[in-house]
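S.K.: What follows are several structures.
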Structure P
Amino acid sequence: MTDRIDAAAAFGIVPRRVVAFGEGRSNRSFHLLADDGRSFTLTELVGHAPARAEALLLTLDHLEAHRMGSHRPLRTVSGARVIHGHWPWMIMPFIPGETLSASADLPVEAIAALLARIHRIPVPAHLADRRRRLPCDWRTLLRGHDRPDLEAALAASERMWSRVAAEPALTFVHGDLFPDNIVRTPDGLVPIDWEHAAADHPMLDLGITAVGILAHGGWRQVDRLVGAYAQASGRSVDRGDLEDWIGYSASVLALSRFVRDALEGRPHSYASMLNLGRVLAQT
């Protein structure tokens, strides 16, 4: 708790209560209620080097410039927007509302429209060389770990990319638009957690969102998502290619979970993403 209190103090905030968000927010994010009644989101950017934290700030600035509502970091008493402890910390005004993770009926058409809107935002200069796809060195990340299931899935996805992914003009992508990264507010849906924003293939971003919806509901909702996205974006989406993209996206997400869990010393949770890919292969 001391590290959270110290982080809040750097921003001139005296916390009355600090509560970890449940499933549906970042694993190191907390709801901070200040002693003056204001509410904030306090986030520790686990795994972020200072340069990556600064890139996230630039991304949030870019979103504000293009009228895409999301978090807006506060400044510390010395004027900085991030403080650097073991990992960087930032504080943002709390966005009132609930994430879609607990929604019984996802607003799929609204999610598709949100994704299409994100893809119309120009790629900012600081993300021009960042990709969300599988990294070229993924085998190095697995070295020393006995994970044959993950290695086989990633190798298959690498082959799929070379077969399907003709390079388009790169698109600004969220990179993790799951239901738990979308907040339903009185003013509409607000995307949060932009740590994976990048310049990449729009079908990869659609595939990631489809994985989240597939985990939440099923193929009927995915079909609605794809139809609504095609209409909102003006892009045609081939169903056969879509299944390949969803399988590829599940592998990307599985690797991200593996790396995160290894970094934090937690039990590995990547298998749930691989299982989605297996279910997909049987449809």
Structure Q
Amino acid sequence: MLDYDLLRRSAVLLGDYRTGTQYLKLLLSQVTGFRAPVEPFGHFDDRSLDGHGEAIDIGHTLETVVREGALDTRDLILDPNRAIAAYLALLQARVPQGDPRGEPSPFLLDIKYDHCFRFGAEAPGRTPTLLRWLVAHRLPFIHLIRRDAIGQAISAAVAEERGVWLETDRFRGDRPAGGIYLDPAVIVDAAIAHREARREMQAQLARLGARVLVIAYEDAIGPGRPGQLRRAMRFLDVWVRMPAEAAPVTRSQASHEMVANLPEILDAALRADPELVGRAY
């Protein structure tokens, strides 16, 4: 059975790809003790690796429980609200507690925009059923955005090209000799798509009356990181002293430094829409 009290002490970390959700999730988990499982509604196939060849635990994900037959797949279509509750009950049971005392720890649910549609959408406004369900059950949302849409598009393209989706102090992928050439038109189109997806998600959250804290990627990884972390902790109603050893598990990949034709891309972006470039290069 789903523990609704535990659910309401949990929170959603919502964002598009390459907006720092993994970075902030792991950092907040260190400080707050929230459980931070791998994207529960994510799509995993050959990417059941962590970006540098090490297997990750996906035994709790929606895809895994469906594949195992632990969830009635008819409910995914006929009764998605029931399916969401049933899946979250399985998630609570399958992810280790996190608290050494054995007390149930709340979750940080890492949900990407496209994951919101795993249970379909409702009219009017094509509102994702999962989003509506989470808001109705009073979960707060930390919404990660990236002001620099061009940087976001470049980061996604470079990660795909390298096959490296995250870096840590322990692992840094190879930097390609001579840099990576990216098609400026493709990057500009991707940046526009990222920006429109962010605007649509902000509109959906507003329509639903969600309780939302917006944190920008650029602020979360910059010198103001401790302040952003404290904002998130206050929002989550977590009042603990920030340990001095708390440090990001992942690190910025500085993807733009690996692009051979960055000036060409920036020029194309500035001609298409200057708002796409949200930082100084």
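S.K.: I have 28 for relative contact order in percent (Cα under 8 Å, 6 or more apart), calculated from one of the structures P, Q. Which structure is it? All intermediate terms of the calculation are to be shown ahead of the outcome.
M.R.: Values: P: 17; Q: 28.
Checking each candidate, the match is Q.
S.K.: 0.55 is what came out when FRET efficiency 1/(1 + (r/R0)^6) of positions 78 and 182 (r between Cβ atoms, R0 = 35 Å, to 0.05) was calculated for one structure; which of P, Q is it?
M.R.: Values: P: 0.55; Q: 0.20.
Answer by label: P.
S.K.: So if we calculate FRET efficiency 1/(1 + (r/R0)^6) of positions 190 and 206 (r between Cβ atoms, R0 = 25 Å, to 0.05) for every structure here (P, Q), which label has the highest result? All intermediate terms of the calculation are to be shown ahead of the outcome.
M.R.: Working: P: 0.80; Q: 0.50.
Once FRET efficiency 1/(1 + (r/R0)^6) of positions 190 and 206 (r between Cβ atoms, R0 = 25 Å, to 0.05) is worked out for each structure, P has the highest.
S.K.: Another one. Upon calculation of distance in nm of label points 7 Å out along Cα→Cβ at positions 38 and 238 from the atomic coordinates, which of the structures P, Q produces 5.3?
M.R.: Working: P: 5.3; Q: 2.2.
Derived from P, not from the others.
S.K.: If distance in nm of label points 7 Å out along Cα→Cβ at positions 118 and 142 is computed to be 2.6, which of P, Q is the source?
M.R.: Values: P: 2.6; Q: 2.0.
Comparing all candidates, it corresponds to P.
S.K.: Match the computed value -12500 of helix-only ellipticity at 222 nm (-39500 (n - 2.57) for each DSSP H run of 4 or more, over all residues; to 500) to one of the structures P, Q, and report its label. Mind showing how you got there, number by number?
M.R.: Values: P: -14500; Q: -12500.
Checking each candidate, the match is Q.
Laboratory data are not the source of any read-out in this text; all were calculated from the coordinates shown. Bear in mind the structure is a predicted one, so any value in this text is a computation, not a measurement. Cβ atoms are built from the backbone, for glycine too; each structure is taken alone.
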